[in-house]
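Below, each structure is written out as structure tokens.
Read-outs: derived from the displayed coordinates by stated rules, not from any lab. Predicted, not measured: the structure shown is a model, and the values here were computed from it. Cβ atoms are built from the backbone, for glycine too; each structure is taken alone.
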Structure 1
Amino acid sequence: MIPIRDIIPRRDFPFVNYSIIVINILIFLYEVSLPEGLLNDFFYLFGLVPARFSHPEWAYFNGLYIDNYWPFFTNMFLHGSWFHLISNIWTLFIFGDNVEDRLGHFKYLIFYILSGLAASITHFIFNIDSTIPAIGASGAIAGVMGAYLIMFPYSRIVTLIPIFIIPFFIEIPAIIYLGIWFYTQIVSGTFSLMANQNAAGIAWWAHIGGFVFGMIAHIIFKKKKYRDFYPDEIYLKYFR
């Protein structure tokens, strides 16, 4: 399922969300300018490598310092490929504007960063021996998605479902679309633990940690009730 857009109108220009998208793009453009060897070092320096903190002898041997905790933050602005980048910023583009609307610009920025940190910590806990750098904004974006699920459960997500070569566009309630997405993360994350493949592949538990954080923490940040925030005609159309 490929999300195309949601149907909830926004009230304010989401300049924080767009700024985060631009920052991710600029950093990725810098990445692609680096030679392959330097890029690998760049990922190990600024990506989250759990073994850096759980195995100090390994970290020192590879020139990594265990008293530098910035990778828990910096990893959320790095991406490994154009597809990785585009899929993340597209998802953020779809869900982030409405969440920024509901939280306010400054609170949304803090919320996004904290979601990314929660995702990083969760990844570290479940992949504590991994020597592979975890990179990507998906953990922080999962937090945005978790908040969106709670705040806009009856919104509709226009979704592309290709069947053979025929594209079908259908509207799926957010509670179903995001519920399915979260379920796949839980299943995949559980199988990754059972298969002892914690050091490679997609950071499933970062997604889970970010999503759960977003579902819970949005309550601290949200500023208005739905009916106060949207005109009655919008509320009745999209939230009943």
Structure 2
Amino acid sequence: MEILQVKLERAGYSRGREILRDVSFSLRAGEMMGLIGPNGAGKSTVIKAILGFLKHVVGRVHLREACRYGYIPEHPVFYEDLTVWEHLELAASVWGMPRAAFEERALGLLERFQLRGEMHHLPRAFSKGMQQKLMFVTGFLLQPDLYVVDEPFIGLDPRATKTLLQLLEEERRRGAAVLLSTHVLDTAEKICDSFLLLHQGRCVARGSLMRLRRQIGRENASLMDCFDVFTSA
């Protein structure tokens, strides 16, 4: 069952200055797709187009009916005067999450990301890694149908990275789809089912690692090898 369908003919931040051209893909329930490309390739623009943050889009983004999605940004976003727990209460109230279910889920996630001791503290005093953990807890709290995750591994310690990967796998088994933008190609190769490679605003390759290997004619190529071939032009 498809959760997300994207067909972008053109997209950008101002009329006549398109960043993306002819980018199309779909994402199924339980599938994790790696959004890969060099700096400036258009990965963040694809994400913004999906989320409706771009004014200039020619194309179509279709979510399955009644689909709920969660966005975990690269740079943490939070309210200066709300504690960790208050952030989670706000998110749960927006979605109408029952109190008992909220408390059980929230406390469990805070424990897993080692934030339970800081639940009544203000995140503005946290390190970047701890602030990012708050983004993860908020995103996973609501268990949406689609996760859009932008560069999640930057600034994370190894334990938090392991917890994040475990939760992504749990959510996939539940049936959620994941669009993961990352430069950490060795990790993406291990966890993603498929890949969308962008270069200079265009899709230069799409599919499983096996398909990418066939396209470059190297049956044992790594994702990095494929990346080098497709983005070297």
Structure 3
Amino acid sequence: MASVASQVILHPAASGSLKVLATTLGRDKLYRAIQYFARFYAWFLLARGNQYDATRWNALKSHLALGRKLMRLGKPLEHLQAALRASQTASELKEQVTTIARQLGYFGYLTYDAIVWANTVRFIVLKPATAQHVNKRANQFWLAGIVFSIANCVFKTARLTAEMQSLRATSEKDVGSDNARLARLSGLDGIRSATRRQLLIDIFDVWIPAANIGLVSFNDGILGIFGLITSVLALQAQWTAVISK
């Protein structure tokens, strides 16, 4: 029994999970996955008339959402710094502009989201109409950030694909060596794969703030599934980033 327990406790998957969950991003994506599953499952239970269990899952969803807002209190400055760094970096113009706009969108979203959190925990007290306006503004900035992120991913993917095609068509004599060419192709392919993953995440995520401000009328079941999918994708990316170190 001790040997079996040791194999389970010391299994590489268990050790990897601890490494991922030791990061703020890893914990956030796990909590987000549970939050959006709870959103879907509460909708599922309500659709079948199970009010009691639906209330429990709705409470879990709400508390996880509130806890995640607390974890993100310092992130507006992080996105503002990212926007400033992007403005000072020489890059393709369309990618640079969309990167700056994306970071400013997320800065606005998380700034207003912090106000939403402060009002929810009663640290500040807003009038209901003001609280509703702040929440709507947060979702508008969130939507803008995702839209610019989608545009950035499209521009970046197109550029990387063109670079890879050009590199494949270049002779070994022009590149310098076949090993260097293959290494460059591998690096570009890795960046393109990560960009495509982000694009997929954004395509699912964009409907959540769009529904929150009334642009679309998806129910909580659909939005819960979308959020669960993107959370798992982001968690997988964080797993790869942490384990590969």
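See the values below:
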quantity	calculated
Comparison of 1, 2, 3 by Cα Rg over 2.2 N^0.38 Å, for residues 82-185 alone - largest value held by	3
Label whose coordinates, when Cα extents along the principal axes in Å, for residues 42-105 alone is calculated, return 42, 30, 16 (choices 1, 2, 3)	2
Value 2.9, calculated as distance in nm of label points 7 Å out along Cα→Cβ at positions 26 and 122, assigned to which of 1, 2, 3	1
If distance in nm of label points 7 Å out along Cα→Cβ at positions 114 and 218 is computed and equals 1.4, the structure in 1, 2, 3	1
Which entry (1, 2, 3) yields the derived value -20000 for helix-only ellipticity at 222 nm (-39500 (n - 2.57) for each DSSP H run of 4 or more, over all residues; to 500)	1
